[in-house]
Each structure stands twice: as C-alpha cells, then as structure tokens.
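Novice: Please go over the structures that come below.
What follows draws every value from the coordinates through simple rules; no lab data is involved. Predicted model only: the values in this text are computed from it and were never measured. Cβ atoms are built from the backbone, for glycine too; each structure is taken alone.
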Structure P
Amino acid sequence: MNKKQAKERIETLRNQTEYYAKKYYDDDKPEISDFEYDMLMVELRNLEKDFPEFNSDESLTKKVGGHVKEGFEKVTHEVPLLSLQDVFSLEEVKDYIEKIQKQADENNIENRRFVVETKIDGLSASLEYKNGKFVRGATRGNGQVGEDVTNNLKTVKTIPMELKEKIDITVRGEVFISKEDFEKMNHEREENEEELFANARNAAAGSLRQLDSRITKKRPLDIYIFNVQKIEGKEFNSHFEELEYLSKLGFNVNPVRIPCNNIEQIVKAIEKIGNDRENLTFGIDGAVVKVDDLKFRELLGTTLKTPRWAVAYKYPPEKKETILKDIICQVGRTGVITPMAILEPVTVAGSKISKTTLHNEDFIKQKDLKIGDTVVIQKAGDVIPEIVEVKKEKRNGNEVEFEMPKVCPVCGAEAIREDGEAAVRCTGIECPAKLYRNLVHFVSKEAMNIDGLGENIIGQLLEKKLIENIADIYTLKFEDIASLKKNGKKFAENLVNSINISKQNDLSRLITALGIRHVGTKASKILARKYQNINNLMEANSEELSQINDIGPIVAQSIEEFFKQEQTKDLINKLKQAGVNTISLEEKIEDNRFEGKTFVLTGSLQNFTREEASNLIEKFGGKTSSSVSKKTDFVLAGEEAGSKLTKAQNLGVKIISETEFEIMLNN
C-alpha cells in the first residue's frame, strides 16, 4: 500500500469508526457487532503505526469515544476514566506480560503479581462519596467529561447510598443488565411490538442515560465496582487489596478476580473465564489483565486514552454450523406472527442452541433461508443466538422454500401483511394468543371503561379459566369475582356494577373496544355517527368506507377485513346476547356546519371540558387537531392559552373565544 492509498484508507476508517462509535456510545443503537468494530480499530491502529505521518489526536485510537448527551449536566472527572488497550490473541497477551516484567526488572519491583478479571459488558460510571454518603455519579463520557446521572444511579439497588465507613472515596464500576433480565426485557418488548435492544450493554447504557429517572427505575440495572479512582486518608499497596476493602465497605465488587504470578497462570485464568463465561449471570466481552502493584502502576503511567498497566483480551465470537430442520410460527399477544428456526441442537459459547427467532418474512428472504439448509449460528452479544450465514454450497436440492402462513396457526383466522410493514398479523379477535391483550384494551378507559377490571384481575380470570373470550366478561358471576380477593365482596359488587354500566355505552365506545387496526377513538365516533348501528357498519365495504372523511383506503380495508372474520361475527352476536348496546345513542344531526373545518383547542375552557368541546365540533361535521398549522381553520383559545395561540397569531389563523364558539354552536 502506497502513501496515497494509506491516507485514503485511514480517512475512511476514521469516518467509519466515528460513525459506529456514535451509534454505540451516544445513541445506544449499535449497527455492527463489537468484533467488527474492533477489527476496524485494529486495521486503523496498524496503518497509523506504519504511516505515522498521518497520525492525529482526533483519531479514536488516541481518544475515548462518547459525548455528553444534551439535557445532562457535565461532570469533569478528577481522575480520568480511561479506556483499555484491546488485544485479540494470547500471543499478544504474552508479549504484553513480558514487556511489563522487563520493566519490573529494570525498576526492582518485588510484587510481580497480576490480577485477571472479567471485562463486564456494560456502561462505565464513577460513584463519588463524601463522609461515606453517595453524593454524585457520572458516566464515563469521553473519559475526561461525563454526564451527571446521580438520580438515575440512585435507582440501582446494588449501589449503597451510605458506606460502612465515613470516608471520602470515588470508585469506578460497570453498570449492566443480567442475562436473565435482558431476555425478559426483550421478550416483553417483542410482545409489545417495541424495537428490541441489540444487546445487554446498550440496554444498560440507554437505561442509565434516560433524562427521566422514573424510566431508569423500571429497568433492572445492576453494577460491579472494579477500581478505586481516589481515596482520602487510606493507602493501599495492591489492587487486589483495594477490591477486598471495597467489598467490606458494602460495594458490589466484580466477583471474578484471579491473582496470577506468571504468564502461564494468566493464560489459564483467561481460558478459565472463557470456558465459564456462559455460566456467568452477566455478559462479558473479554478478560482484563491488570498490574497488581499500585506504585508500579504509577511508574508505568498512562497514555491520553489507555493505562499502560492493563490490557483487555477480547474473546473471538464463536460460530458453529448446524442444520435448519424446520421453521415454525409463533403468535404474540398483539397478533404478530413470528417465524422461529428449529435447529439441530448445537453448543455455541457454552449454550445448547436448538431454536432462534427469524424475525420476519423479509429476514428469511434476505438470508435466502430454506428448510434443510446448513447455517452458521453465532451468539449476538453473548446472549441472543442468531443465524449469520447460509452455506449455500452445501445444498443438495432437497431444501424446501418457506412461506409465511396465510392463516393464523393458533386460531385459523386470516393472516395479513399490510403495505409498508414487515410483520404478518392474525386478524382474529378471539385468537387465544391475543386474548389477554384484547381484553386489556376492551375494558380500558377510552373503550368500554370497565373500572376495576385491570391487567392483574384479567390475568387471574384467565388463569382460573373464568373467562375464555371477551364476551365472557358479561357472564362473570359475583362469587367468581369475589374469590379473587380477600374480603372481595365489595370489590365484586363494584365490578359487577361497572360491567353492567358498560352495557349502556355508546356504539362509538364499542367500536373502539373491538380494537380494529388503525381505528382509534376519533374514527370510532365518525363510524358510529355515519352508520348508527353495528349491523350497518358490518355490511359496509371498503370502497364505501374510504369515501368517509378521515377514513382513508388503508383504514377502510382494515375495517372490512375485520368484520368479515367469522370470529368477529361470533363475538358481536355474543355481545348482543349479553345485552351490550350496539347502536348510536348520540342524537343524529344533519347539520354539518363545521364540515371541512379543523379546530385546535388551547388553554382552559370555562363551560366545556376539552372532550365536550371536541365532541360538539365532531357532531357538526368538523374535526379537531392537536397542533396548529396553515390548514387550521379555528383556534379555540381559553384562559392561559400558550404556544399554540402564539403560533396561530404568527400564521394568521382565526382565533375564537369560548363566547364566539358558543355563538357558532347556537346559530
């Protein structure tokens, strides 16, 4: 490679590493694996070594990645939180140890011991204590300046708010989420159709760097302390001694710390951690070799980015070949049908893998997966098994193409994939896989508003098989409800009353409660006013529905497909038999004085609630919006109207008072 080529490649690598570091450290959304990023850094480091004329202090080989997130106060670290120099082979570890031992000889260092620890896969943070009390915590940031996350760290149960000694000390640790908790989080997010966390490290980082500590509190964060940054009134000779003291103070100290006296013991310790890594409750991305003697550490010093007294050995990602025996489909609580790979069992990174998610139809097509293929399995982030490659050269012609089901594998209802979406969904409202979620929505405040029938009670009713479909809510017996709680008679009385009241709800609430995809409360009111009863709505076709104001072709198609399902018809019949109202109770008004007009409400109204005012606007053919734009016709401004009023004035939108609004209604 000549100088011109080297310069171009170095610039490319710097741009790539900056981009990927930002996604990893700042956005907590990595786009490539740790190993792929490490290899880019190794290539960049080697090129900078071979062509020193192109060196720059702005290269990530010379500085720590990460910036302070907007919204956090900056914290300047009194003792920098440095990164570690990574190595990727045991030969490099041996070279490093030999170099350190040579320097120990030159400086007559007696303590030649090292400590090998797990490199925990999380987010580094410093904890500051004054007189034994926790006063401040910060993220590493760029090593020199981090983010003040004190309130968030106070939600981590394993961080002591007060130590067992009244001492001034600053320590460094790694905030992480355990493997088990990470799997639970992603399982819940998958069921809620939320984006999955890429790995446990980024889940922990994103959780700790929340601007709202109430969100952090809901996340299962943990921490292991691994270093003393600064301490007043005490001195230690060795790192191992420091760790023992930290444990006595009440800190949750890194549990894997192996003292070693020579290269052979260090290699064995690294191999032992590698073999045991799958049995650890937390994820690791390497093993750290540290000089134990603290005075020797001072002598060795640091670079701008890394300490010279430690090195991190990074384990290579383990990959194994196996056979894709079958692809089955599972149905989540929201009706999303997810393909699952059934594999010939294979052990990867210590775990026996027999199945893994294939995400969706597009993933299968992108990988060109076929049943019977030889595939390569890798554990992403040491936790989630994934198929990374298909060995097409090993195909023998007996492989079978996979097709997503046209009907739900659980209930037999039609399965559809809408334009612009990757997911295939079950459309059956009585599907057992979706029942819990459908029940929670059906009874919610904006739907049938059955007070007292919360998620916990619904869970108990399903567990005891007291309800098996939505309509069963209306056949619940007093004694069944009372049995759910100790001294539950009053609770049962209130819930039965609430269930009976819900039978008299307007048709619009029932439409909302049915959970038709893309149909919210506003569209439900429009449909109820237009069709007046559920039978008329069930007979409407998509062409007719799409002509209604605010009901576009996608929504119209969704409504038609929903009501043509046999499960929907069955549920409607059961609800009618139970006495649930299926007609519009709102007085039908032919007056469409507000047709085509958009209102925005702002400030406090005296004679109407926001909901009442919105209902009146919609009753007369108008619609409401939450934001002001040039397309807004009227801004109804009450007392203490804020930014929406200002924007309306700037755009020249007509502003009306509550009195003017009443005149418009009365005329």
Structure Q
Amino acid sequence: MLQKMVKIQVLGPKKDLPNVLDVLYAKGTVHIEDASVPVTPGEITLKKMTAEQVGDIAVAHSKIGGILLTLPKIKTDEKTVASFYSSLKAISHENLLARASTVISELETATKTLAKEKSDLELALINLGRYEKIIDKIRPLETSMPKLEGFEVTVLLIQKEFKDVIDIIRNALAEITKRQFELMSAELDETTIAAVTIFNKRYSEQVHSYFFNQNVNEVRLPPEYLGKPFNEIFNLIEERKISSTQEISRLNAELEKISSTSYTELSALHRILGERTEELSIFSKIGQTEYTFVLAGWIPKKSLKETKDALKDTFEGRVIVHELVLTPNEMAEAPTFYDNPSFVKPFEFLMRVVSPAKSTEFDPSPIMAIFLPLFFGIMVGDIGYGLIILAFAIIMKWKFADREWLQHLMNVLIMGALWAIFFGWLYGEFFGDLGEHMGWIEPKTFFGVTWNRMEAIVPFLILSIAIGVFHVFLGLILGIVNSYTELSCKRHVDKAKKHICEKTGMMIVITGLILVIAGVAMTLPTALITTGAVLIIIAIPLIIIGGGAFGTFEIMSTVTNILSYSRIMAIGMASVILAVVANKLGGMMEVAIVGVIIAVLLHTLNLVLAMFSPFLHSLRLHLVEFDSKFYEGGGKLYKPFKKEEGGKSV
C-alpha cells in the first residue's frame, strides 16, 4: 500500500545546517526538494545555497581516501572503528574538518613519498625481469655479434604473426645506417619474437625515430649496461633485482608501521567525511536568507513526529519543522512511498519498473502478489515441474545474492512454483500423466468436476473466463475508488464524475451480457434474459455520459479483455499436452535409454517454457487487462535523504 505523505519546511540558523543535515541523513525519512521555489504564489523567493559553502569536506575526503589507498590494509576491530566513528560524529563540522586537516598534514606527504618510491622500484623490477628474459634468450647469439664499443643495442618485441616485419626493418636499417648494423632474432615465448639490433651510435637518433614512427615495441637497455658482455649484464640485473626487492620490503615495513597506528582512525574519518560530502551535495536544493536556511521536502505522515522530536532534542528548539497546508493539486505532486509486506516487495519492484503509481492512486502490487502467482500455478499445474522451478529459484537466489532484481524475480517464481505444486496435486499431474500411470497420484474431483486437464476442457475454459470477469470487475471497482478519491479532494471533478459513470455502466453492461448469454446458452428462464437486456439498456446511457459516443466501443474492448483470460486454460493445456507427448514418445522407444533421453529432452523444453510463458502471460493479464481499468502510473518515487545499502546517499 501507499503511505500518506506530508510536505514540511525545516528552518534554522545557517550555522546549524551541517548538523541538521547530519540528523536528517541519519533518520533517512525526508525526500528533499528545491526550497528556493515558492510553495504558494506571493511567497518570498529564497536564494539557493552555493557550492562554496560546502567547504573543504569533499577535498579532505578525497585526500584521506588517497592515504588509505597507499597503505596496506590491516584487519581492523569493528568496535574500535565504530568508537572512532561515534566520537568524530559527535564533534562539530568545523572541528571535524580541523581533525581531518591535521591527519592529512601528518601523513599525506610521508605516505605519498613512500608509495612513489615503492612504485618506482616495482616498475624497475618489472623492466629488469623483461631485460633478464630477453638477454637470457639472446645470450647464445653473443659470439656472432660484433664488438659493442661505439655501437648501441636495442631489442624489438614483435608478435609472431607479424614476423615478416623483420625483413622490412632490416632493409630500413641498412639504408639508415649505411649497412653499419646487425639484426638477429630469437623466439622469446610462444607469441613473441625478440629482434636484437646493434648499430653505430652516430645513427641512434634516426634509428629510434624510425622505430617510433613505425609503432614498433622497442626495449632499450639502460646506459649502464651498454658496452658490456651479456653475461656481465645478466649478473648486474640479478644484483639490481635483489637490492630492489630488499628496498621494497623496507618501504612496506614503513607503510605497515603507519597502518598499524593510523588505519583505524583513517577508516572512520573516511567513512564520516564521505557521509558529510553526500549530505552537503544537496546544498543547491536548500534556500537561504541572510541568517537562516530553509529546507523543504516530503515525509511519510507516520515518520513526522519522530523526525520532529529528533531535531527538537538535538537543537533545543533552534530548528523548526513546519508542516505545510497544501491544495489537492499540490498534494498530487507528493512522491510515491511503497510500504508493503515483504511478500509483496517483488511485485512492487515489477510495478516500479513498468511505471510507479501516483501518490493518489491505488497500489496494485498487493493484488498482483495474490493473483500473478495464482495464475502461474493454474497454468503450470504440475508437481514435478513445480518442484524443479522451486529448486531452480532457490539456487539462483543463493548464487546471486547480490543482485536485487534477480532476487525479486526468483521470489515471484518461488510463489508461483508453490501454487504449481498445489494445482499439480489438484490435476493429478507429475511430469504430465507419469504420476497417474505410476499410480502415485490422480486428479481430484471438486464441484462435480474431475480436474483432469486433458478431459475437463470446457470446465477449465469456464473457470478461466470466470476469473477474467472477477479480475476485470475488481479493476473497474478500483477505478471507481480512484475517481471517488479525486472527487473528494476536489481535483478534476468533471473528469472524476465521468469516470465513475463510465466504469459503473461498464460493470452493469457486462453483468447484463453475462445474464443474456448464460440464459440463451443454458435455456434459463426468460425473466433472467429480460433482466440482462434491461441492465444493458440502463448501462448504455451511463457509458455515453462518461465516455461519450466512443465509450460504447469500450464495451467490446472490455469483453475482449475478459476473453483474454482464456489463455490461462490454453497455455495450461499446451503444457500438459507436451508433457504427455514426452511420456508417450519416450515409452514408444524400443531402447529404454533412448526413450528416457527423448522424454527428458522434451520435458526440459516444456519446463523452460513453463518458467517463462506463464509468467509473461500472467504479467500481461495484470498490466493490460487489469491495470488499464484503474491505473495511470507516472508517479515519482520517494527517495529519502539517507545512506543506501550500497553506500550512496539518495
């Protein structure tokens, strides 16, 4: 159901604003709107708060986050972090900023310096590993290379599929260096060839310029390695790797020492600064005078008192919460706040995806929570399929616990599967007629009908149409209720009256049609048929008054809506027929294993269809045939100013 909303203004001294936002953020009840827009004509226009008034909280939050990223993570005691957080939360906006500035000045330079030195050494280690790997591969070629004095060595890394490029490079180097070069190659790994190039230093600039222009991956040996034999270079690399690793260990020890003394406080600071940054991000919606701030928003009626009390207790009367008196048209702009039991939440999610209800409308989610799984169960109606769908939904919920949308859909499937098991018991179906053939189960008899879907086709069709009549009538009744609400609020009075006439007339004319058709088909007394005809005659003027001449066409549309519920029978019949065919085909095979495979494959296909088709058609019956009788949608969702589970404020 939808909660009643009220609009409020929060007024107080500008110096208290950060702490007011802190309280509202913690309560998480107010949907904040732009307070600089006048609520009623003639009201004073307030100036917007500016970004400069936010202060340095966002900068401090970013810097604290940067420090945390440079430090090694340590296991923190949640109680200690919570204690730090509570103590920081209790201090004023200015004192919090001062404490953050002190921590930043003490740690930022030191951690940045250590982190940069460590990063440089780690990059050097990567390069040393690359040099080592290359030199190890090309050391056997050293005997065929010229003396390196006066020459420069560079290594080109070329993917194997482009090995033909080596000949192009060879020809280019011959022209650039006037043949004063050597080029040798060896496989570096499964995908790369290392091409070693030795050339006269006087051509260094032209050679490197050529490699750069051709986008060749070039690895140039450091200057201290040039002119030395490869074995000596290899040893120098090993020594450098050892010294770099030792230096990295020393830097890690220093960073860990800082972490051990400061990580807990930094974590608490980062958390509360992040919250304050999010709180202050709504400054542009807050109005101000020279000394006062004004914050406007919507709040559920049931949460108004506790929010007022929290502000009163914290600020000792300096901050006032004023409940605004609004016109019906202004109340219609209230955000939509769904407040349903947990079993309705998945269907609330579906309605939000389609289009949220307006705050003055009836919320269809609870009705959908009753009927959609019921329709699904009537259509699937098989114990075996229901059990598999139930197991599938539970596994998906467990495997993807972090995906909210999937959790909602799986909850819908679970409810539908439970109804499918119940109707499977009623129909006597376990993987089609397998359970009946095995003597495990048989169709039940109710109201003089044995509910075997293969035989009771007409009763199933009548049941489906009866469900359609009830469901559509319920939609028309809710449409009348919505229109009466509009009428009582004196909103769109003429439109509301016409809707009431049209929907009342529609219910009467459908009742009349049912009496006439039932009387003719079942040879009921003439008086019943006459009553039906009179109802139709009475209803037509009501429909014309409400919807005009074209309103009469809605009669056929509504009849078509009701007949659409016959899909409940049709889809259910298709499902059971395919299940029976799977069993019969499997039983006809001379080789048992082949029969089992065929039956399993057909049942699997039927099961996949049973999960998707009944769900989609049940959803369509609600969104098209049912909701169209009373639901407009297009509301804006209630988004209270608070921290969400994912960590962001709304």
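Novice: 9.3 is what came out when distance in nm of label points 7 Å out along Cα→Cβ at positions 205 and 477 was calculated for one structure; which of P, Q is it?
Specialist: It traces back to Q.
Novice: Please state which of the structures P, Q yields -20500 when helix-only ellipticity at 222 nm (-39500 (n - 2.57) for each DSSP H run of 4 or more, over all residues; to 500) is computed from it.
Specialist: Structure Q accounts for this read-out.
Novice: Quick check: 4.4 is what I get for distance in nm of label points 7 Å out along Cα→Cβ at positions 485 and 549, calculated from one of P, Q. Which structure matches?
Specialist: P
Novice: Moving on to the next point. Taking 50, 27, 12 as the value of semi-axes √(5λ) of the Cα gyration tensor in Å, for residues 269-500 alone derived from one of the structures shown (P, Q), identify that structure.
Specialist: Going through each structure in turn, the value belongs to Q.
Novice: A follow-up question, please. Looking at structures P, Q, which one was FRET efficiency 1/(1 + (r/R0)^6) of positions 277 and 389 (r between Cβ atoms, R0 = 41 Å, to 0.05) calculated from, given that it came out as 0.35?
Specialist: Q
Novice: Something else about it: For relative contact order in percent (Cα under 8 Å, 6 or more apart), find whichever of P, Q sits highest and give me its label.
Specialist: Q
Novice: Supply the structure label, taken from P, Q, corresponding to distance in nm of label points 7 Å out along Cα→Cβ at positions 13 and 421 with the calculated value 4.5.
Specialist: Among P, Q, the structure yielding 4.5 for distance in nm of label points 7 Å out along Cα→Cβ at positions 13 and 421 is P.
Novice: For which of the structures P, Q does the calculation of P(r) over Cα pairs in 10 Å bins from 0, in percent return 3, 11, 13, 13, 13, 13, 14, 11, 6, 3, 1, 0, 0?
Specialist: Q
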